[in-house]
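In what follows, structures are represented as structure tokens.
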Structure 1
Amino acid sequence: MRKILIVIDMQNDFIDAALGTKEAEAIVEPVKEKIRSYPAEDVFATMDTHTENYMNTQEGTNLPVPHCIKGSEGWKIRPDIACLLTGERIYEKPTFGSTALAADLKELSGREEIELELIGLCTDICVVSNALLLKAVMPEVRITVDASCCAGVTPEKHRAALETMRSCQIRVINP
């Protein structure tokens with residue numbers, strides 16, 4: 001069985017810039033270790049990607065903090081993580097979950113048996129969204145989230161998202 005790692009939104013704005021937290025900073029080293037534990041061809045990543053009109057979007061209205069504006073420093077994946085990723089497996093996404101990533105992984109699961117592991121930011125927004133999207137399109141694929149390599153907007157929301165994923169038959173390790 002092929003094991004695939006999905007690194008969610010390890011971008012500057014979520015680590016130590018516009019929406020950064022000390023919890024997000026704390027997972028950088030464990031995330032790098034986790035990425036190094038997988039073959040490069042089995043590591044996929046996402047990037048939250050917004051345009052200059054972000055504040056006019058539904059998300060911008062509900063979260064009025066400009067972040068991950070394409071081309072900005074905050075949009076970029078943290079350099080010490082980016083160097084561990086291959087560009088052809090990085091998915092830009094304008095919203096919480098990546099439908100393109102889900103479609104590609106579903107197609108891959110039709111050719112070979114796979115298992116997925118998710119890590120990254122933020123547990124309660126983009127990690128949970130991608131985990132549930134992947135579970136919806138591939139209900140028989142085993143999906144794991146490594147809680148020690150995730151951080152939420154707050155520690156409470158992180159824990160709540162982990163519980164939601166457990167309820168949806170997503171395996172949570174290292175809580």
Structure 2
Amino acid sequence: MRKILIVVDMQNDFIDGALGTPEAVKIVPTVVDKVKGFDGEVIFTRDTHLDSYLSTQEGKNLPVEHCIKGTYGWEIHPELEALRTGDAIDKPTFGSSELFELLTRENEKVKIDEITFVGLCTDICVISNAIGTKAFLPEVKIIVDSSCCAGVTPQSHNTALEAMKMCQIEIL
């Protein structure tokens with residue numbers, strides 16, 4: 001059985017930096033344990049912005065510089081970085097077309113049975129990548145482990161989980 005774990009944007013700025021939350025800090029040990037115990041392939045994504053972030057559409061809607069490439073805030077949390085074995089996928093926006101294309105190519109080589117998502121933020125990047133993956137691979141089981149995710153707020157986290165359920169994504 002081929003299983004893939006996608007660790008979404010577990011970066012310092014989303015944990016305890018510019019956009020950090022107590023809920024994000026709280027899930028770090030759970031995500032570390034999930035990665036350590038996962039029996040399959042693990043792929044990390046990184047939210048990646050440039051110095052011009054504030055002039056982008058996203059920057060105008062969320063005028064908080066974060067995950068600027070090369071900064072400490074952009075880096076994956078040290079405990080998780082120590083577990084990363086492959087290249088991270090740098091994504092300039094919420095969902096990653098590079099991730100969808102990679103998973104599609106991998107599924108064509110050897111069928112993927114299930115893809116599990118964990119990380120930050122449930123209500124922005126996790127939902128975008130989980131639903132995007134479901135659109136590209138409708139017959140692959142998509143799972144989101146809610147104990148390894150945190151949203152901008154607890155309410156928006158729960159709203160995102162409910163929306164993903166409606167899109168036939170299994171929520172643990």
Structure 3
Amino acid sequence: MDAMSEPRNIVLGVTGSIAAHRAVDLASLLTKRGHAVHVVLTADARRFVTEVPFQTLTRHPVVTDLFADDGWPPVHIRLADAADLLLVAPATAHTIARLALGLADDALTCIALALRPEAKVLIAPAMNGKMWLHPATQAHVATLRQRGAEFIGPEEGALACGYEGVGRLWEIEAIAERAAQLLET
């Protein structure tokens with residue numbers, strides 16, 4: 001992004017994967033590239049990471065609760081209206097299913113449903129390989145792709161669960177680069 005362009009708004013949804021700690025570096029990298037990064041942590045993500053590093057690095061409040069905000073319009077509508085990109089990294093099988101089914105039971109899924117039609121969606125999965133390859137997960141991925149969401153990853157390698165195989169979060173630099181490309185289109 002050049003110095004004359006206006007910052008693009010990225011809503012970074014972080015879900016409950018061991019890879020959530022890598023989202024801190026992703027938020028930092030996206031912010032250093034000049035984007036306004038607004039982090040939304042799911043309840044399960046908060047079991048792995050806290051709001052403090054995200055808020056410090058992005059200089060924006062971190063959304064953790066759909067009902068904690070006292071502003072108007074509600075935070076999920078403000079962020080959905082402002083977002084140029086919804087980036088979910090890491091995305092668990094559970095969150096991918098909720099997004100595909102249109103469930104709106106937390107801030108992240110409410111934002112996803114309320115997104116402006118021109119906003120882009122990039123999803124970076126991270127989970128056990130058997131979960132990724134399960135027909136239910138693949139059906140949810142196909143549904144989201146059909147609706148215009150793009151997926152980056154997962155990649156193969158050693159998984160936190162002790163298995164080797166597909167399921168690792170894609171490299172942070174590659175996710176950031178793809179996000180930048182999507183914002184240019």
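Which of 1, 2, 3 yields 3.5 for distance in nm of label points 7 Å out along Cα→Cβ at positions 10 and 162, as computed?
Derived from the structure labelled 3.
Ranked by distance in nm of label points 7 Å out along Cα→Cβ at positions 18 and 58, which of 1, 2, 3 sits at the highest value? Write down the numbers at each step before the final one.
Details: 1: 1.9; 2: 1.0; 3: 2.5.
Looking at the calculated values, the largest one is 3.
Every read-out reported here was derived from the displayed coordinates using simple, explicitly stated rules and does not represent laboratory data. All of these numbers come straight from a predicted model, not from anything done at the bench. Cβ atoms are built from the backbone, for glycine too; each structure is taken alone.
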